[in-house]
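So, here's a batch of structures to check.
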Structure I
Amino acid sequence: MTLEAFFENTCLAAFDRGSLVKDETAAFIYPDEEKQLLFDVESIVSVKSCDGRTVYKYGTDYVLRDGKLALTENSSIPVMTPDVYYSEGEEPLLKVLKPDGSESPCYFNAGGTMGKHQVSVTYRTNSKSRILPVCNGRFERFLRLLESGEDSTVLFYGDSITYGANASLIHNLPPYQPPFTILFVCALAKIYDCSVRFVLPGTDNSYAGPFPEAPEGKRGTITLVNTAVGGWNSEDGVRHLDTHIVEQVKKYGCDLFVLAFGMNDGGRSPVETAANCEKIAGGVRALCKDASVMLVSTMLPNPDALHGWFANQPFQEPELVKLSAKLIKEGVACDVAKMTSVSIDILKRKRFIDITGNNINHPNDYFSRIYAATLLQTLIGYDSETSERT
């Protein structure tokens, strides 16, 4: 699938607006499950495998029962089964609390094949629910650069989620979707008719799939710099600031700095995590005093995960909001892309296995699009761009 198709069908489509919800993912552990989707379902348009190669049939493979997706007795839709879900998967990394209160190993997959256990659902809804955060209009200077056709640089720094872990492109699996960082910047290029230059130090050679061609517009060029490193926490971010950020800022500049640590800070005080983010942002602004700063709170990890995987992540976002307010008082254009809040709202309706790329702490393609949509909404708001949802 081309980037253009992603822009039209997902990335620019506000997934909490309009009547058509496209390519929402769901997974079955039990054959008699009835899956509640993110919004109330009026009718099912299609159910496909996540790679798009298999189309399932209404009445033969699934039905809509009381507004929920349910499998037929002889459905060919994959069912993971409890024996697989409560097993060690590729390696004994993840343990969870089972519904009966006991501790159990749990399926973990780092190889990008979680999608084989999920399906992609397109449906119509009359729901008026809102999931995306409100756009507060903090980034006027950066947007003026885009509007005037000037060149600009968006620099990302963070952990494996920011790197793009479990995006299908990285594992050379269809539909070869790029990480949210690329979707976000290329969506900006589409909106403002800009070109994009990719600068991915240490990451571009590890994207196994067909790397997307950079969009070419008629106006300025947005340089996308991504120095994120899998496994890092905010303390690593501070420790490696000179080698991973300063050199890139000196070379390419920085107009929008997107800072997204937190998933690996579960065992750290949220106050300390925010303090580390302040140090990192300060390092960038010491070189580019006019740089705008977008702080991204992390998605939640598997809520059932034990032994430190799920810990302080839910409490980081309020501290980032405080940091944002402090930076604004200091004259910094800043706001928080509230992925933690988005995660919490979505997990009220869906299970973690429906939206994850590895069943522990990475998004799948669907949730990566939600990341891109949340960043876009935080930056510019785009309710008026389209009436469809991702």
Structure II
Amino acid sequence: MKLSVPKETAAGEQRVATVPDAVQKLSAAGVEVLVDPGAGEASHVPDAAFTEAGAKVEAGAGFSGDVVAKVGPPSREEIGRLSEGSVLIGFLQPLTNGETAKALAGAGVTSFAMEAIPRITRAQSMDALSSQATVAGYRAALITAQELGRFLPMLTTAAGTIRPAKVLVLGAGVAGLQAIATARRLGAVLSAFDVRSAVEEQIKSLGAKFVKLDIGLENAEDAGGYARALTDEEQQRQREALADVIAQMDGVISTAAVPGRRAPLLIIEDAVKRMKPGSVIVDLAAETGGNCELTESGKTVIAHDVKIIGPENLASSMPDHASQLYAKNVQSLLGLMVDEEGALKLDFDDEIIAGACITRDGEIVHEGAKKAAGVATEGNG
């Protein structure tokens, strides 16, 4: 089986879908790896490193394999370069990017979205959402420290004692927990809020205080382990209660998201007004609407003397380790797709293979992607 890795073309994307260590392991499993020249350049992986690991680096290699591994969704031009019957792996945004799913189905490509991999124990090594969220959470804490005009840790100096900064993390998924751990290491006093009461123990284990809001909402977790969407009334009560907590903070890192939907609004303008001048909000949900009412995706906004930062594709800002983690995720998924001789073998009875599949045999097969593409789903068409 031939695996192709193209150079990413999306603006600002610095990651690559494989690294030399993964190439060595795949080659040992009988997979031939083909890499576009310069594919790892932005991740500080020179072509020579790929060659030494056993990959072939040559012009036009990125879309020539039986399987193509990417990071971001393919462009129209890239879909046109995929062969009918080929396999595509990458972040395909199946719940929101219906046009890509339709184009892949039309091209006869069998596609697998890293976002759609089932959240089960056996698939943990393939969980690219978690690996990239780890990078984003870490980076968010550093941005908070960088942009805040104050020390994070407590300092005792000859000129007096500096009190530690207070930082609130909203959402205790992988990104939120990593943000807590990193900001804690930097010396901040941490608090965290999540609508899922089950994460209280995890938050406390990292040295943060779990914020409990007296709003009659004990738990809001869906069957997949994500935070469920709240009702309008629940959201309003939550926002008003959070405003009282946010007003006491020097920094807020917000990470709350619901897959396939607009990010929940948690930080209303009144909460921003009540923060101390010079405070900072880093909104990791900026690309899906933002957790803060004043967030603008990809921009830094100063409102009421508070800096509101809405980073995009934050994992890509640390491409070396982000690529290393993602390459391991892809390698693990490929382990389910290759037989003992290194030949491609897709077992759609495997719940991981079936769950991650978006298009197959010229059709969109993933229910969420069908909805995004406006295709009739089972039971209503």
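What follows draws every value from the coordinates through simple rules; no lab data is involved. Note that the structure is predicted; figures quoted are calculated from it, not measured. Cβ atoms are built from the backbone, for glycine too; each structure is taken alone.
What to note about this one:
- At a computed 3.2 (distance in nm of label points 7 Å out along Cα→Cβ at positions 98 and 130), which of I, II: II
- Taking distance in nm of label points 7 Å out along Cα→Cβ at positions 66 and 290 as the criterion, the top structure among I, II is I, with the largest value.
- With relative contact order in percent (Cα under 8 Å, 6 or more apart) computed over the structures I, II, the top value is the one for I, the highest of the group.
- Structure responsible for 54, 37, 25, with Cα extents along the principal axes in Å, for residues 122-233 alone calculated and labels I, II on offer: II
- The maximum of mean count of other Cβ atoms within 10 Å over residues 162-169 over structures I, II, that is, the highest value, falls on I.
- With percent of Cα pairs over 33 Å apart derived as 36, matching label from I, II: II
- FRET efficiency 1/(1 + (r/R0)^6) of positions 154 and 362 (r between Cβ atoms, R0 = 41 Å, to 0.05) from the coordinates reads 1.00; which among I, II: I
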